[in-house]
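These notes open a run of structures that come right after.
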Structure I
Amino acid sequence: MDTSQFDRVVAKMPELLTQLQSSPMLARGSLPKLPERGVYVFYEGGRPIYVGRSRNMRARILNHGRPSSMHNAATFAFILAKEEASNGGLAFSTAKRQSLQTDGGFSPLYLRAKDRVSRMQIRVVEVDNPIEQTVFEVYAAIALKTPYNDFRTH
């Protein structure tokens, strides 16, 4: 089995993490020109809490906190809203995401979570190669100990 391609990708991870951590902290509301493809980290109170990746980074970051974004575009906010629901004793865990986003008990939490995300700061790093992006998303989430990345499928 030849793992040389994977080994080359893995060898790049520490340098990408250094680039990410040394990139400027950005406000989501006033994003400058961003790389087209890459990995981004949401920060709250100076702490990294969520890592994502995209082939259209600007649109992806904006969608996470846009009030009109649906469950498949504002996935991080959806995670935050489900956590708030659970902490408040509301049981929404078995509902489908599409129906949950419009549920009268859940939708205010979801809207509040999108607003919360819209106020977070971000760091980004350009990563064009989709394999490197995929591996680096997981690497960064583990290295930064982000609490909202769990990599379960939905």
Structure II
Amino acid sequence: MIVNYSDNIVLKGKSSIFLAGPTIRKEQEADLKKESWRKEAISILNELNFDGIVYVPEYEKMKGFVEKDAQFEWEWNALHSSSVIVFWIPRKFPELPAMSTNVEFGFYVSSGKPIIYGRPNDSDKHYYLDKLYEKVLNKTPFNNLKDTLIEAIKELQ
């Protein structure tokens, strides 16, 4: 498995999964004392022997700021290069609002690109995303990260 962070060039040429969802920002990190949910996702994908590229829209090592234009371009290229997009949305207000994620979800849900969507049952404000996923793709959202990732790997087979 190759983990491709957003402070590196977008790699191409293998089956790939983009991990879309809310991101802890540097200014929130000290307050939350949490790690990104993507660290767990990478661990699960490793456990499942995923042998492709995992696009992670975070810097490999947290830096003082994110250059927004460069981040947008990296995400645009990685999203379009990915074989499947996993939307895992553990939304919590105010620390993980997932505002960009809402836009990405709305853009891709009808695009024809495979997406897999999940969120914990206790996430905030997921009703509309759930209904859109069910209405457009006739799928039920997952409620745990491992099952979401298992389904993404199945989509690649």
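Throughout, read-outs are computed from the coordinates displayed, never taken from laboratory work. All of these numbers come straight from a predicted model, not from anything done at the bench. Cβ atoms are built from the backbone, for glycine too; each structure is taken alone.
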* **Value -14500, calculated as helix-only ellipticity at 222 nm (-39500 (n - 2.57) for each DSSP H run of 4 or more, over all residues; to 500), assigned to which of I, II** => I
* Highest-scoring label, criterion being FRET efficiency 1/(1 + (r/R0)^6) of positions 8 and 136 (r between Cβ atoms, R0 = 30 Å, to 0.05), among I, II -> I
* Match the computed value 2, 9, 20, 23, 22, 16, 7, 1, 0 of P(r) over Cα pairs in 5 Å bins from 0, in percent to one of the structures I, II, and report its label. => II
* Given 16, 12, 8 for semi-axes √(5λ) of the Cα gyration tensor in Å, for residues 80-119 alone, calculated: source structure among I, II -> I
* Looking at relative contact order in percent (Cα under 8 Å, 6 or more apart), point out which structure of I, II has the largest value. => I
* Structure fact -> From the coordinates of one of I, II, mean count of other Cβ atoms within 10 Å over residues 48-55 came out at 17.9; that one is structure II
* Structure fact -> Computing mean count of other Cβ atoms within 10 Å over residues 72-79 for each of I, II, the value 20.9 comes from structure I
